[in-house]
Structure formats: C-alpha cells, structure tokens
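Some structures are shown below for you to check.
Derivation of every value follows stated rules applied to the coordinates shown; laboratory data play no part. As the structure is a computational prediction, the values presented were derived from the model and not from experiment. Cβ atoms are built from the backbone, for glycine too; each structure is taken alone.
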Structure I
C-alpha cells in the first residue's frame, strides 16, 4: 500500500455531507465475527454497495461471480481444496473486478456506486483466519446472492472531486478534502487498481502498514498495529470508474494507496510503484 512520494499532501478540514445520486438499488453488508448481515437486493445497472465492519477483527468482502447452478457446498469444497484451478469450474471469470468495497479493519466503512455488477449469481467470501488459523468462511462468512431484475438506469452522481489512478501514480484534487465525501475514482491505467484510505498510527508510514498487512493472516490486530484501513474500494478494471463515499474521519494522519498487484512478482505491487500519498484531518 504505497503512493507517489511526490503526490499532493491533502489537508482535510471541515466535514461535509457526502454527495451522490439518489440510488434506489442498494445493498448493505455488515461484517461481524463471523458472519455477514445483508440488507437489500441488487438489480443490474447502477448500484450502491456499502460494506461496514462491526466486528472485532478485520474482514474481507471478496466477490466471485458464479456459473449458473453453483452451490455454497461446491464453493466450500473448492475453498478447502486450496487449489485455484477448482474455482475455474465455478466462475466464468476469476479475474473479474466489480469496483466494490473489499477490506476493512474494525470500525471501517465504505460505500461505492458501481455499474460493474452484471446479472447473475455471486458469492461473497472472507478469506482471513481467526487467531487459531480457522478461515472466516469456515465459520460462516460465505454468502451467495443474486443480481437480477430490470436493469437500473444510471443517474448523475455529484462528486467532491476526482481521483485518477494510473499505472505509476495517484492524482488527487488540489486543495482541502472534506472528512466526509463522495469522490469519483477513475482508473486510467492499463491494469486493475484500487484506492484505500488508511488511518496512520504514530509515526507509521503507508509502507509500514503495507508491510504489516502483507504478512497478516487474521486474528485480532495487535495494539501496535501501524494503521487501520478505514475506507476504500477494491480493484477497479482498467478504463472504468466508480464513486467512493466515506464519512466521519476523526482527526489524525491518513494515507491513501492502491494495494493492487503482487509484491512477489518481478513488476512489484502498486505500493512499490509509488501509488501512495498522505493527508491530515485537522
């Protein structure tokens, strides 16, 4: 999770009411230890997906589009096999991304407006483990849902600015950013990129937080954790955009980053490429 060292430093001032569209097509997913609580059903087209973590541990809301007829039992069998090829039999596109919230530490909340969820069956899965090493999905954090019905026509979304993701940097609007906002996140790169907001603890850097979560597998966070992921959106496909809303950021130091890519690959991940930055909430 790293941003360009030369990226703008944002000073966040007075809270503002998040802008946005009056989206009728909504779903709220609340993560607890260890379950998803779902409110709402989705139709294809413009949709607002909110993810909030009210548990005591970090949680993931990873989405997987399913082939028709795939059951929860089949998904669990594939998960327990530790064989990535097993998922190819269940999903029409394992690499698909939907511009939805994905990873949050306790107390975090994200809301995105996306048009990337097409009709069909989906699963949401938490891949993290508890302190004993048992995956959260084995405790019940796996849920199948359907996107169906008449497509929802897109409405205009009033945003507080645009964040541009490229393959080498994150470009943010000039001037103060509100502590509550709706922003357009536009991926102008050639690969999927994400945008997360991290509350930094003490003198920690985004690189410190990235290094911590690179090796984190689950369980309660330690008292000396370098930072928390308080909002954000997972991978956005190249050439696509979504709208991200956050609210009520308390005073302190924050960072933003794209956490996409593979740190073990020759190309490196987005943090090592400089897709990071910092700002302060007064």
Structure II
C-alpha cells in the first residue's frame, strides 16, 4: 500500500475529496455497511454530492475541536444575542457558506473558558497533544480486483509514537453510553480505517498503533474520559471496514449502486413500547 501524510490540507479540501478517484472514508464506510451503496453514492462529494445540513450541535462540536486541537475551520463570531433576527441568520449562513463555524459572541466567550478547563483536565490525565492535529492520510487499500483510494482525517496524530487520538464530545461520560456511541456511530469502523491508514504510512508499526478516544463534556465543569476499544470492538470494526472496501471497489468497477428498492414490510412494535402499553 502507498500512503501520503498531509498536515496542511484544509477542511473544505479534505471533505471535497482530494483523491484522483472517489475515495472511501470511515463515514462513507459506515453508510455502506449500515445503509446502502446508493445512500453512500448520494452522500459522497464526488458522486451524488448531497451535503449534511449544519446544526447547532455540529457547530458546537466543531468549535470544541477547534479550540482544543488548534486546527480546523475558522470561527466567525456573530455579534448578536441569538439567531432569531434575519440579519443574524444571514451572517450565520454566510459564514457556513465560507466554510467557517458561526458562533454567537457570548457562546464563543463561554467556549473559550470551557476549552481552557478541558485542556487542564486532559493534561491531568497525562495526555499531551504534541503531534499534528487534523492530519490527513491518503492511501490505497487492496480489494478484490485491484485497489481503491481511501482517506482519513485524524484529530491528532503523534507519528513517531504511532498514537492516534480521536476527540468526541458527549453529554454523559458513562462508559455504557460511550459503548453505545461506538456501536451506533461506527467509531470502531473509524478505528479500523485510521489504524489501516497509519499502518500504510508506517508499515514497521503494524500491530502497534495505539488508537484512543477522548470523550469530553463541553461544559465549564465537564470531565474527560480516555477510552480504548476491546478486542471484540476492534474485530467488528475491522470486519466492517473490510466489507465496506470490497463493496466500494465493486460498486466503482461496475458503476452500480444498489439501494433498498421498492419493497413491502411489516413493522413490529418494539419491546420498550410493548412494555409501555402493557402488552408485553
């Protein structure tokens, strides 16, 4: 496998896909595995090009990443109390169109204080961001019939030590909640993709890459939890990434992107609702 490390690629250029052919990322891989190739085609920037609608929650997560890691999209401070006025909405939308994070002035001031608090908590855990934040790795992965282009955007990479830190914001640092997040959002697939990317870059470190999730509560009294994935999660992620690579390669070769198709189903009442209705 060939691999390239880019340390100065902008967010916009990364998400537009800098590879020669449509590349596979962990987010598209999760869509392939959990949904359909057609949905993956729809969301890919070089294919369907459908964009995810921005939300306040996404903006808050992006701002936390920017302030803690020092890299990412630029911040546009909106000098209004809220976004109810048309002028504020216009400034917000213009900032997003320019690839910036729109933040109300008061929210930004609080976010700075939150980031300072979280930096101290992270440092107390012995975690030091002494590598490169927002590092991009482009590589080719082997599949049946050839290779596919792949890309990964690592929150923080300490290349000399083979350490990858992935920052996640959460409202609840309970380990059970984090385990559900890994399963629901495919962080194990991300683990497999990022590890695969770094091993392509540094083959001598194969099997020795350390990938850890840093869960943070983005509040003035928030805490931090460092999490590694167990063997079962790592194996699940590896299987999902491998399946996604094969599916992506096949769809590209055949230029065929199947969806669910027209179908008829029977919907069953879930267990929690059966209990709620006294029907269990």
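When mean count of other Cβ atoms within 10 Å over residues 46-53 is worked out for each of I, II, structure I gives the greatest result.
Can you spot which of I, II the value 29 was calculated from, given it is relative contact order in percent (Cα under 8 Å, 6 or more apart)? Derived from the structure labelled I. Comparing FRET efficiency 1/(1 + (r/R0)^6) of positions 238 and 262 (r between Cβ atoms, R0 = 35 Å, to 0.05) across structures I, II, the highest value is found for I. Structures I, II were shown, and percent of Cα pairs over 23 Å apart at 52 was computed from I. helix-only ellipticity at 222 nm (-39500 (n - 2.57) for each DSSP H run of 4 or more, over all residues; to 500) was computed and gave -2500; which structure, I, II, did it come from? The structure behind it is I.
Upon calculation of distance in nm of label points 7 Å out along Cα→Cβ at positions 54 and 246 from the atomic coordinates, which of the structures I, II produces 4.0? Clearly, the read-out refers to II.
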